Structure I
Amino acid sequence: MTRIIAGRAGSLTLDVPDAGTRPTSDRVRESLFGSLESSDLLRAATVLDLYAGSGALALEALSRGARSAVLVEKAPKAAAVAQRNSERVLKSLGQQSTVIVHRQSADFYLRGVPGPFSLVFVDPPYDLPDDELSATLELLVPTLAGDACVIVERASRSPQPRWPSGLTATRDKRYGDTTMWWATTT
């Protein structure tokens, strides 16, 4: 079971797609969002969630004070789940935030996106080749606000992402089989 951990929509249960996604565990999300809150990166954030799956990362950010979120998910069934979860969270928040779900690939979305985004989650399938992730990060840079934070979730066996010009690695945190890589705009 996946749920919103804290904030105004705390404990709200989220649906997860039947197959093809790997939801971020509650333990990892709790630690991640504790760090984001202590760094004051959630208040009024404009969030982009690439490879959104159920949308749990962006929706947790909304529950904890983000202003808006865009969820991008290519798989039709996962995008439908993200849309349902978004509607459920918005109802819980009293429609005070905005959420848009796009059913398209991350790279296609980034080629036409207006931005700017202040907080970005990039959680691709673990088997996504490193060069494809690098290409996505390259497309992401022009969409970022001047003080943006980008968090990439990968398998711990994966190497650090190759950060393009405009992004600087700031930290990483391993959670068993998962590692979160952080970067900020430069």
Structure II
Amino acid sequence: MRPEPGQVLHFSEDPTITRFAPRVATTARQPEPYVWAVDAARCPDYWFPRQCPRAMAWATPSTTDADRERIIGSGSGHRVHAIEYGWLDALRTVTLFAYRLPAAPFRPFGTPTPHAHVATEPVEPLGPAEPVGDLLQLHEQAGVQLRVLANLWQFWDAATTSTVGFSGIRLGNARPRP
């Protein structure tokens, strides 16, 4: 599930949204209200139940061969996502929806590399919510390795102290550090 040209996507478990109004997310690090969306490159970050903690890593031009092997693995694609065993059933059974939104009101958000797109005005979807489908299959089709771990923190610590690109979402919902 990816946006078409001129679109960004918003993923949700709620298929009834008819208008997205800017708001301050409960996990926000900034006080400004936004409508949040993602482009094609960051869609895989959201192929999860909303509250599912996940740690993600990918090769970048500056990733060393040693870090690529250690974090991503050899011959296993360019990207890896990790979740905890306690979230596997939810990943298999959640019904996730994507809303296609016009890209025009949005601007890239995040430095040094944008990780999202934000709008400061209300945005109406271009159509009804679309079921995303089998999330495991989406990962497989995109060549994204999915790891299921007892605890995310060892993987997260390895990724964040390496030369790979990384992102963590809903890590506050992860099991405590061992």
Structure III
Amino acid sequence: MNIPLSNLINTGTVHWTDDLSNQVDIIVAQTNNYLISFNQSTNETNRREILGQMFGTQLDERTVLNPPFQTDFGAHTFLGKHVFINRDCFFVDLGGIYIENNALIGPRVMLISVGHDEDPAHRRDLVLKSIHIKQGAWLGANVTVLPGVTIGENAIVGAGAVVTKDVPANAVVAGVPAKALRTIH
């Protein structure tokens, strides 16, 4: 039984069956090939074409994604216009990652849209919750954003933060776990 993989975005708990695993593994293998080509290419036009194939849509001409870049799935990452993603980022995107216009993603940022069931008997089952990075948000270096989190419009997440809860628009947060520091006026 083939499940449309786009139905997995933000779906919550998914029982990890052999059938689903096989479907995902096909995309993961293809994504690995895209990433090898992307990360080894020095030609910007070629890199943009590879990302377009991996994400299933062409990038806005002002969107920049610097290598090296890693993702485990690839097809569930959606990038807006004029997005900047710095080097050495890692996206776990089966649950969906949405980065809106004018967002800035610092180096070594990890966006994780997949968790696991707490029950040891079902630990292999996945919990898929989308991440949303709203317009104009800025994530500093080495930030980790966990499943289901929304970073509000124009918010700033300080370097090294681990974001476990939604960040309001125009807020500045930092720390582990990230806590509100102030509001941007």
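With distance in nm of label points 7 Å out along Cα→Cβ at positions 60 and 164 derived from the coordinates and found to be 2.6, which of I, II, III does the value describe?
Computed on structure I.
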Tell me which structure, out of I, II, III, gives -3000 once helix-only ellipticity at 222 nm (-39500 (n - 2.57) for each DSSP H run of 4 or more, over all residues; to 500) is calculated.
II
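Read-outs throughout are calculated quantities, based only on the coordinates presented, and are distinct from any laboratory measurement. Bear in mind the structure is a predicted one, so any value in this text is a computation, not a measurement. Cβ atoms are built from the backbone, for glycine too; each structure is taken alone.
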